[in-house]
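Structures for review follow.
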Structure P
Amino acid sequence: MKRKVIQIANSTQLVSLPRKWCEAYEVKKGDELEVQEEGSRVIISTDKGIDGQRIEINPPHLKNITERHVTTAFRTGVDEVCVNFNYDENPELLQYISKTLDGQTIGYEIIAQEKNYFVIKDLSGTSATSFDTALRRSFLLLASMAKESLEAIKSKNVANLKDMYFKDRSINKFTNFCGRLLLKKAQFDTKKTAFYYHFIRSFEALADQYSLMCTHYADSLTPVHKKAFEAHKQINDALMEFNAIFYEYDKKKLDRLFLRIRELEKTSQDLFGLPKSDYIVSHYLASIVRRIKEMVDSIIELNVQAG
């Protein structure tokens, strides 16, 4: 949209704000707005979030699909979800969704329950400043998951291997929360919001690979070649390097990381030719390398102005 500049006296120029934007964020007379200069652009923002919407989820209910509807509603900023269902026909749905809320959302709670429906509502009252805290917590959990997965596979510790599933669920909880803040609080411009949202979805998918690898191995405990352990350690080291560059961008370090990832691609492919080694573990290690490589693009997108 375009706005004409209004001249006030001899030194002040004014531009009107879009009405829909003001209504969406409840901007009123006397409110303070953040104004940032970025070259030829002026960015105006508010700390207020978008008013939450209410949606209904109706039968039929395959519980995994309903779960995805609920987590997607959370991630995209919906404040209230009503799930209509027949308890006599689907008695396990309520308990299943309750466990989903505990494991994958922050602040979503069941506030009302009747025989044919239940209502989920956001009670978090979170601020935009929670985004960085939740993202850093996700990085810490993934670092722990990477290290412990290697130790658990080496020692064939079934309990620790199965624990990786719960670490992955915790990462889902924090990345879903980050996604919600991105879309509801609008703390970044449109492009940066898109870059961050793509990144956290890729981040979550990377954590899934560690979880799936450990879940598989807990059920098989087949031999793993020592070269696979060495590759696992090198991949974890590359992930830690990625984490450091994400928070302290350095182009030279990013160049070195990219070259290291290319070497790891070859290393991970060579694992499939090893005798007497679990090829499913090799598959997941190769997938982790591929995911890290894809996430390098996110670092570049988020730091494109740095060159």
Structure Q
Amino acid sequence: MRASIQCGPEQDGQRLDRALAQLLPGMGLRGRKRCIESGTVLVNGRHGTAAQRLRMGDRLELLPAQDKRNTLCIQGDPARLLAHHKGYYFLYKPAALHSTSLAGGNGTSLEDRLPQLFPTARSLPVLLQRLDYGTSGIICAAADMPAVKAFRAAEADGCCEKRYLAILEGRLTEPALVRNALDTARRKRSVVLSSTAVPARWTYFWPLRFWTAEEFPYGFSPNGVTLAACSIHRGARHQIRAHAAHLGHPLAGDAYYGAACDPSGSTRFYLHHGAIFFPGASCSVLPPWNFLSPQIRSLSATWLTDVHKKA
């Protein structure tokens, strides 16, 4: 059953993320913003944004998690266990699902779904990675603390490679490497600095395919878009998104970093964590993007699965 209220004089002119406290009194502001981003909050039957101002008489609704409506959700692309190798589990997080949970999050994260994915486990695995809400792909989890420590040591030594596929604005004509450090202190947007990061936090880009604006079915950029292979070793928050924008080719549709954004202000970009390699374990999975031709899917699979491959 949906929870709802009709806005009165006290909500007139109030931001949605503030007014939502009336329906979620035990949740903090950050959690309420997550609920709005996840598509479970409607204003007069339509998705709301955190900063929008309410008016007296507006109908505010909170949907059950299973009833959420979000354009990033792809039917038949559920959270699931991909593989199990020694002390590690490789989980799949679809776009439009948070990685970790917050109090009162209504089951809208991969972490919340661990009991369903591991119904007979005595203890649940520990998530070792986080992906942005709009990013799909692999999240590695550890079965125990020795596995956690081994994974962190591999990251620190630069022995953990994470491969992504991304749709970038414009034409990326040649391979590129972004070495800049990031300031991740701001919650919404990481800032690219002029200083150089340690090599483990560099981002590599290789162009795989270019589509003109007419060829790409989603129309994010008037200058066309590039399917790019990306590689990082020890990522920082929004690293690929911020580095791609610094390169002059932000993720198409990225409302935080992109130039050609969705007019609604929503963040609808295409970024997929498709492979991970570290000593003793690896996993790969193709993105759920239905606009990739068989030839491009084959090229993408080669990039994601060959440990010696450079795009």
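Given 81, 61, 25 as the derived value for Cα extents along the principal axes in Å, which of the supplied structures P, Q does it correspond to?
P
Could you figure out which one of P, Q the value 3.6 for distance in nm of label points 7 Å out along Cα→Cβ at positions 188 and 220 was computed from? Write down the numbers at each step before the final one.
Values: P: 3.6; Q: 1.9.
Here the read-out was taken from P.
Between structures P, Q, where is distance in nm of label points 7 Å out along Cα→Cβ at positions 20 and 244 highest?
By distance in nm of label points 7 Å out along Cα→Cβ at positions 20 and 244, the leading structure of P, Q is P.
Taking FRET efficiency 1/(1 + (r/R0)^6) of positions 124 and 236 (r between Cβ atoms, R0 = 25 Å, to 0.05) from the coordinates of each of P, Q, which one would give 0.45?
Q
Given a value of 2.5 for distance in nm of label points 7 Å out along Cα→Cβ at positions 212 and 292, point me to the structure among P, Q it was derived from.
Q
For distance in nm of label points 7 Å out along Cα→Cβ at positions 156 and 252, which structure out of P, Q has the highest calculated value?
P
Please state which of the structures P, Q yields 3.0 when distance in nm of label points 7 Å out along Cα→Cβ at positions 116 and 284 is computed from it. Working shown, then result.
Details: P: 4.5; Q: 3.0.
The read-out comes from structure Q.
Hey, helix-only ellipticity at 222 nm (-39500 (n - 2.57) for each DSSP H run of 4 or more, over all residues; to 500) derived from one of P, Q reads -4500; which structure?
Checking each candidate, the match is Q.
Using FRET efficiency 1/(1 + (r/R0)^6) of positions 100 and 132 (r between Cβ atoms, R0 = 25 Å, to 0.05), single out the structure from P, Q with the greatest value.
Details: P: 0.45; Q: 1.00.
For this comparison of FRET efficiency 1/(1 + (r/R0)^6) of positions 100 and 132 (r between Cβ atoms, R0 = 25 Å, to 0.05), the top structure is Q.
Computing FRET efficiency 1/(1 + (r/R0)^6) of positions 60 and 204 (r between Cβ atoms, R0 = 35 Å, to 0.05) gives 0.20 for which of P, Q?
Q
I have -0.46, -0.62, -0.74, -0.79 for log10 I(q)/I(0) by the Debye sum over Cα atoms at q = 0.16, 0.20, 0.23, 0.24 Å⁻¹, for residues 44-83 alone, calculated from one of the structures P, Q. Which structure is it?
P
Among the shown structures P, Q, from which was the value 2.5 of distance in nm of label points 7 Å out along Cα→Cβ at positions 36 and 164 calculated?
Only one of P, Q returns 2.5 for distance in nm of label points 7 Å out along Cα→Cβ at positions 36 and 164, namely Q.
The numbers here are math on the coordinates, done by the rules we state, and not lab data. Being a predicted model, the structure only gives us computed values, none of them experimental. Cβ atoms are built from the backbone, for glycine too; each structure is taken alone.
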